[in-house]
1. Starting from the value 15.8, 48: which structure in P, Q was Rg and Dmax of the Cα atoms in Å, for residues 119-158 alone calculated from?
2. Taking Rg/Rh (Cα atoms, Kirkwood Rh) as the criterion, which structure among P, Q has the greatest value?
3. Given a computed value of -27000 for helix-only ellipticity at 222 nm (-39500 (n - 2.57) for each DSSP H run of 4 or more, over all residues; to 500), which structure among P, Q does it belong to?
4. Tell me which of P, Q gives 2.2 when you compute distance in nm of label points 7 Å out along Cα→Cβ at positions 151 and 175.
Structure P
Amino acid sequence: MKGIVLIGHGSIKNASGAAMIRLAARLREQGVAPVVEAGFLNYSRPTLAETIEKCVGLGVDWLFVQPYFLIDGVYVQNDLAQEIAQYAARWPRVRFVSGRSFGDHRLMAAIALDRVRAVDPSLGQARKQAGLLLMAHGTPNAPANAPLERIVGRLGVASDYCRVVVSYLDCNEPSIPDAIDYLVENGASRLVALPYFLHKGRHVQDDLPRLLAESRQRHPGLEIAEAAELGYDLRLAVLIAERVKNEAI
């Protein structure tokens, strides 16, 4: 029997993983696999171990593990890979298939564009003084950020902002404050700030609003429209179903 596990990072903020859990339920309803569950690497419950044990107990012998991550950073390449290897050794009758992060899949750019459109219906058209700032977390594995640059490229093609840039909360450059300064220096008097995060965790609830508030103080004439994080979106179910189908062939 086939099964799917969605695995997210987890957060100290209650219910920040609710979108992923809802998406798992949606995949079950759609019949993408008889068993679809969601778990977390850190902080939240159920843990990945609890989730996989549940799937095995239900009779799953082919398990697709979908990292609920935007890029293949340290957690996906190291932590998750190591844990999956341990579970594969523990349950040798189960075939574990590890998926890739969402990366630069075409639907990710479409979701991001809709979040921007919700706060800027014209997408910067006829307003060359407007900039678009994609705010990401970043990873010590710098090459893993390449999909974010490609997403930014697609957003630039689909809009008419004077500049579209990616910025990072941690680990990489430019930082969010530096990217905002760059946009202002290059003529942006208004910008849309897009939290390129899957969950409404601590970074989205606390860190990003603080950085944007500080930027408003540095640039009192700058108008900043804050878009929503990616969150729950049924296009993610389409993406995951596509990955499962390709692996199951």
Structure Q
Amino acid sequence: MIKVFIAGGLVAIAIILAFIQKIGIVKDLSFGAVRSFIQLIAVGYIIQFVFDLKGVLYQSLLLFIMVLIASYTSRGRAKKSPHAFLLSLISIFTGTFITLGVMLLMRIITTEPKFLIPLGGMIIGNTMNAVSIFLERFYNEFKERKNLIEVFLSLGASPREASKELVKKSVKTAMIPITNIMKIVGIIQLPGAMTGMILAGASPLEAAKIQIIVIYMLSASVAIAISLLALISYRFYFTPSAALRL
């Protein structure tokens, strides 16, 4: 714990610099530092408790709670998007559990807590970010192009046809973070899983193999979630009679 407080001195330096330069982020930095400390310590105790129980049911319950929290967070980032919480919940849940399910069926990982909880957390976090980006971008595109969509509808286009290009743009934007990670991983950045394994004493080559699995896993979950959103999200912008709701 002493090492943690020493590392916290680095955050204190950043807070002091922000205060001197009057950047206006002192409150955010201070609150973020305290909140992250409390959250991580609390999560550490919770995960240790689940590890001790050693049951798939308990792990699944914890992962579902994490999905609920991620969905609520995603809704907060895309407040104006209709049914943001429901769409986030469906997409994050689907992407996470399909990805983990395939990895379990293929025996890439086992049901041990040391695999399911950390990997599930990484999947949920990355998928949440992509979902938030998609929902926010999709709403903004609809708002800006409302008149154009109404023109398409008046010419006989279906809601799906009228919103097709907006869906494409939103999908591309939401996929940017994960595709960027795949491009620079190992060259500019050593990701958390690989770094953690090396620090734990694993060989760099073995750590690299595990990181490849993690990257592919994250990209699959994000792609599944965003593809699902592309299929269903636009429907909430139209009435049953194919009129624009906005």
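1. Values: P: 12.7, 38; Q: 15.8, 48.
Here the read-out was taken from Q.
2. Working: P: 1.01; Q: 1.03.
When Rg/Rh (Cα atoms, Kirkwood Rh) is calculated for P, Q, structure Q comes out on top.
3. Details: P: -11500; Q: -27000.
Answer by label: Q.
4. Details: P: 2.2; Q: 2.8.
Of the structures listed, the value fits P.
Rule-based calculations on the coordinates, nothing more; no lab input. These figures come from a predicted structure and were not determined experimentally. Cβ atoms are built from the backbone, for glycine too; each structure is taken alone.
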